[in-house]
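Pasting the structures in now, so scroll down.
Any read-out appearing in this document is the output of simple, stated calculations on the displayed coordinates, not a laboratory observation. Remember, predicted model here, so these are calculated numbers, not experimental data. Cβ atoms are built from the backbone, for glycine too; each structure is taken alone.
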Structure 1
Amino acid sequence: MVQARKYVLVNYFVDQPKPTDLKLMEEELPPLQDGEYLVEAEFFSVDPYMRIYVQNLPLGITMIGGQVAKIIESKNPDFPVGKRIVGYLGWRTHTILNPNIHQSFSEQKPYLLPDIGDLPSSLGLGMLGMPGNTAYFGLLEICKPKSGETIVISGAAGAVGSHVGQIAKILGLNVIGICGSDEKCKWLTEEMGFDFAINYKTMPVAAKLREVAPQGVDCYFDNVGGDIAGTVIYQMNLFGRVALCGSISSYNADTKSLPKSTILQPAILLNQLKMEGFIARRWLNRWNEGIMQNLQWIREGKLHYRETVTKGFENMFDAFIGMLHGDNTGKAIVQV
């Protein structure tokens, strides 16, 4: 019998998540039935969406999240031993899967990781997975960028933000990133190809943005919300486009003392801006398109990646909190 370890949600998160909100448990898995296959997790993803999605799910569930897992036993010829899958299986080390039974909080079924050659399989959780497709479809379908335009990206040193900026450079845009440290700013400009990077903790964002984007901003890819969003939106050009991808600045906020929001309507109205929230699964029917295009750009040397890797299943919570605090550069990953 295989013993799976899993983290179970025992309390809903209030303000910042606490270790006691989750409980590490063991589960004995039954023998495989026809059509099933057994996977063992190799890499886990920790992402901002987990903080808010879990609030709408019942207590007692396995903590949600994606993983790359290796098939170690199979009674399904479509999922042979040795192949790897990407799936939203949650924080658990072993899982029995049946393609005909939906077993996840996500509407997306586990799928075989495409052949990516000698690239690390963890990219299935980053550039060649949900974050990569969030960047790809969010930029192309929501921002609809044009060569020569200026785009600003908040949360620019994260998995999605750093990817958006690189695609924007491929498309010929002037790219400005906003992040939270000088080290991240240096990484964005020297390694990711951004034209400028602003440290919001040490620089006056509004003044610096006027300096580096004197002609205004055409596209804003918003990963953080909050005051930064208001600052950027008030410097946008006529018919600018805003892709609302996340609001991580508020995920751990004290719900009893939230600040008043910036009044955005005048800027939106006068400049006839288009703002649209989106979730990557809108394009599930084109999922492979995004993966293969991003893979092509990686192989051509046009996309670069960095992973912040935490080792050990027992350190899942620490990696999760670190990601919410912005400790990671690039994609936050946990390696079993």
Structure 2
Amino acid sequence: MAVAMLGGCNDPDAGEDIQTREQTANLHSVQVALTAIPRIYQSPGSVVSSQEFVVTSNISGFIQVIAVEEGDWVEAGDCLVQIDPTKVERAIAQAEASVAAARAELEDAEDDVRKYRALVKSESISKERLRKAVLRQKQARAALNNAQAALDVQRTDLDYIQITSPASAQVSKRLLNVGDLSLPGAPILQLESLESMEFETHVPEKILIHIQLGQPVTVELDVLDQTITGELMAAVQSADPATRSGKVKVRLPDRADLIPGMFGRVSFITGNDTYLTVPETSVVTRAGVEGVFVVSREYGARFVSVRTGARWKDQRIILAGLRPDDRVLPDPPAARFD
């Protein structure tokens, strides 16, 4: 450790050095501190939507219109996709024809029943013929009910011709194009909700064991050039066998400037380490060497080179060059000692 002494025994200005030491004794000094500093682990990741919607069709048909592109913003209720209604309209027409035929059959059967009842009273026909007419009437009524139900189903399909957005969201993927055949349940679009955002990252398994749900964390987003406070909301404690890492999600505050895809870093506190620290203002540079002025009764104030670490609040970590019982000038008047 390099130490620069102020003055010397053979220095002709020794009297001045003694005076300097006497002046130093009256200067305010602080003891080197042992400080517990949080151990920080940073992990890269990106902003994701807390809700994803897959847009599908409830009916089979060719896609006639896709009203959005990837990256478009949509509001709840906006039309996204329109299915060609030709097939549905044709099915409705056929169902209406079936209802009309069933109704005509029922009316004919009811006429027969009325006529046969009068004839049975006059004993012009047998009761067996009336029984068969009544049976035919019941069958015709059931057929009409079935035809009407089928028509109602086909008319319901008209509601599925237009597919609307379920929420305010951004179109993240477009999976089919105009003219493609859409089958029930097959994805057409993928949306990401803008109402709630999360930050997603993957951390090594050795870090997973140190983080806790609900733990406050900080997220730095490159685009915004600022730090956001979030809350750890989910952590997959079983690491991926291939990467030996697990997925971690951080709940972000509601902000209009957060959108999916923003890149950043999240900082987790995984424990504490104890370091020697001094006030940031006590570290000065002399001839390109970083150091502090150590105060003692024997030498007054002497410049001692140190190896510094990171900053912590208004403190600087000292990795080498000082002892816990040393005292330093918190704000050395450089001109006096140079």
**For 28 (relative contact order in percent (Cα under 8 Å, 6 or more apart), calculated) the corresponding structure among 1, 2** = 2
**Request:** Name the one structure among 1, 2 that Rg and Dmax of the Cα atoms in Å of 20.4, 65 was derived from.
**Result:** 1
**Item:** Origin of the value 0.00, where FRET efficiency 1/(1 + (r/R0)^6) of positions 185 and 305 (r between Cβ atoms, R0 = 30 Å, to 0.05) was derived from one of 1, 2
**Value:** 2
**Fill in**
distance in nm of label points 7 Å out along Cα→Cβ at positions 49 and 129 gets 7.1 when computed on, of labels 1, 2, structure 2
**Item:** Which entry (1, 2) yields the derived value 0.90 for FRET efficiency 1/(1 + (r/R0)^6) of positions 113 and 177 (r between Cβ atoms, R0 = 41 Å, to 0.05)
**Value:** 1
**Request:** Please state which of the structures 1, 2 yields 8, 31, 30, 19, 9, 1 when P(r) over Cα pairs in 10 Å bins from 0, in percent, for residues 81-272 alone is computed from it.
**Result:** 1
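Matching task: 3.6 is the computed value of distance in nm of label points 7 Å out along Cα→Cβ at positions 33 and 233. Pick the structure from 1, 2. Walk me through the numbers before you get to the answer.
Working: 1: 5.0; 2: 3.6.
Computed on structure 2.
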**Prompt:** A value of 3, 12, 12, 10, 9, 7, 7, 6, 6, 6, 6, 5, 5, 3, 2, 1, 0 was derived for P(r) over Cα pairs in 5 Å bins from 0, in percent, for residues 57-136 alone; which structure in 1, 2 was it taken from?
**Reply:** 2
**Fill in**
With helix-only ellipticity at 222 nm (-39500 (n - 2.57) for each DSSP H run of 4 or more, over all residues; to 500) computed for every candidate in 1, 2, -6500 is reproduced by structure 1
